[in-house]
Structure P
Amino acid sequence: MKKLRLRFSRSQLCLPYAVFLILFVIVPLIVILYYAFTNGQGHFTFDNFKSFFTNANTIGTLLYSLYLAAVTTIICLLIAYPTAYLLARSGFKKQYVLLMLFIAPMWINFTLRITALKEVLSVLEGNLSDFPFLNSVIGLTYDFLPFMILPLYTSFLKLDKSLLEAASDLGANKFFVFLQVTLPLSVPGIVSGVTMVLLPSMTNCVVLEMLYNKTYIPGSLIDSYFKAFDWNRGSMISIVLLIIIFIVTLVTNRFSDKDGERRTIL
């Protein structure tokens, strides 16, 4: 018997992905848009957005979450950049084992990790409610640090050693080599890490609640609105966050495009 060979066209191979995209991306987005631009009676309105951007409390919530996410992202970058550089460029035979030590916490249940961290902080500080912002930054940094290390580590592994050697041969010192060669070529890793840390930390209200930070962030507002069956305002905040994500993505893509041009020149 001749073996039957199944040949699929590209359109057929894309069909499962298209079904997934429609059911779990497009349809939920349409539902969110519908509720965001309607009131409780189903009438079209912009009042949901007006109430958000004219309310000092909701604007303060958004600014607080941006500030908290920015501080968390900066701390993660300051810790992850030298760590990833040393892991990738040190030449350790067991560098993958060391990398796994940073990634291993991601395999543990999120609640267990934050609960363990809460116990450690309670021993060091006593009453956790006395330092809500500090504990929130520590918790978010602990949670998202691996997401900053991994893309940076990958960027350093792909770094062409011949460029570093060429810069040294031309008389550049180590600081100049880092500033003019290593840092620009690691921009894709920085951009990817910042994106993976900044956006999720803006909405991660679970860490704040577990570490006794009662300050609301957009994720908390969405949760409270949906629990109160106010789907309209909850969907509206989701759209606001989606717009912020879109803007951040555009900005990061510009950095990536500039880095691509720089590599072409090199």
Structure Q
Amino acid sequence: MALDEKIITQAIIDRYFQKLKENLRVDVAVVGGGPSGLVCAYFLAKKGFKVALFERKLSIGGGMWGGGMMFNEIVVQEEGKRILEEFGIRSQPYQEGYYTADSIEAISTLCSKAVRAGATIFNLISAEDLILRENRVTGLVLNWTAVEMANLHVDPLTVQSKFVVDATGHATEVVAILQRKNEVRLHTETGKIMGEKSLWAEAAERDTMLHTKEVFPGLYVTGMAANATFGSYRMGPIFGGMLLSGEKAAALITEELRKKR
């Protein structure tokens, strides 16, 4: 069979826009394709909710790809090992309470399982703003990352959602946009983003779970974005808290979505 370049191009365009149109209104829009965002999307999709995840970079996975300082191994404590097992990611005991996993296997599996559970992932798309209605976040304003990088004046498009999850890590990009552009009080001690502290793994892992919550009506934070929003520590290349935080965010949102049915 002779290959027709027009058909190849047409197939990509047709299928992509079909996928995009099917996700213009979703239950949950997750911003950030790191471990907490992927785990959150997986558990929500697994429960039957419509989930779209938007990642600004070409690759999905956040900082997990590089392990610690480009040594592509990660550490997960006893509590987080359960999430690795849920996804079928292999791990090895190192010392009591500590397990290691190959970072490439870990993040590629998280991504694959999230998609297979029903989440739709869009890469190379940035969230440049939020949709607000009556003091509630109701969606995202999106543009191509290339447009953002080139500083082009190109108007965005939108996706409506019942909930938005900021899983953008240290930068808390979605919460920062909300705070910068609107006179709102966040559900933090100061009413504002409190900022990330220096590294303390034990405290950071504990606080990641504590701070995974709704920070403004319709907007949840997970992973390192939760700690940075609420003023806690960073944890370095131990990822149990990231995985458990994504699971917790999905559980909290699931509870709220079921109330709306």
To test your reading of the models, identify which of P, Q gives 140 for volume of the Cα convex hull per residue in Å³, for residues 87-238 alone when calculated. Q
Assign the value 8.1, calculated as mean projected area of the Cα convex hull in nm², for residues 31-102 alone, to the correct structure from P, Q. P
One of P, Q was used to compute helix-only ellipticity at 222 nm (-39500 (n - 2.57) for each DSSP H run of 4 or more, over all residues; to 500), and the result was -23500. Which label is that? P
Mean count of other Cβ atoms within 10 Å over residues 135-142 computed as 19.5: which structure among P, Q? Q
If you rank structures P, Q by relative contact order in percent (Cα under 8 Å, 6 or more apart), the highest one is P
A value of 10.6 was computed for mean count of other Cβ atoms within 10 Å over residues 23-30; which of P, Q is the source structure? P
Out of P, Q, which one gives 1.26 for Cα Rg over 2.2 N^0.38 Å as computed from the coordinates? P
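No value in this document is a laboratory result; all are computed from the given coordinates. Keep in mind it's a predicted model, so treat the numbers as computed, not measured. Cβ atoms are built from the backbone, for glycine too; each structure is taken alone.
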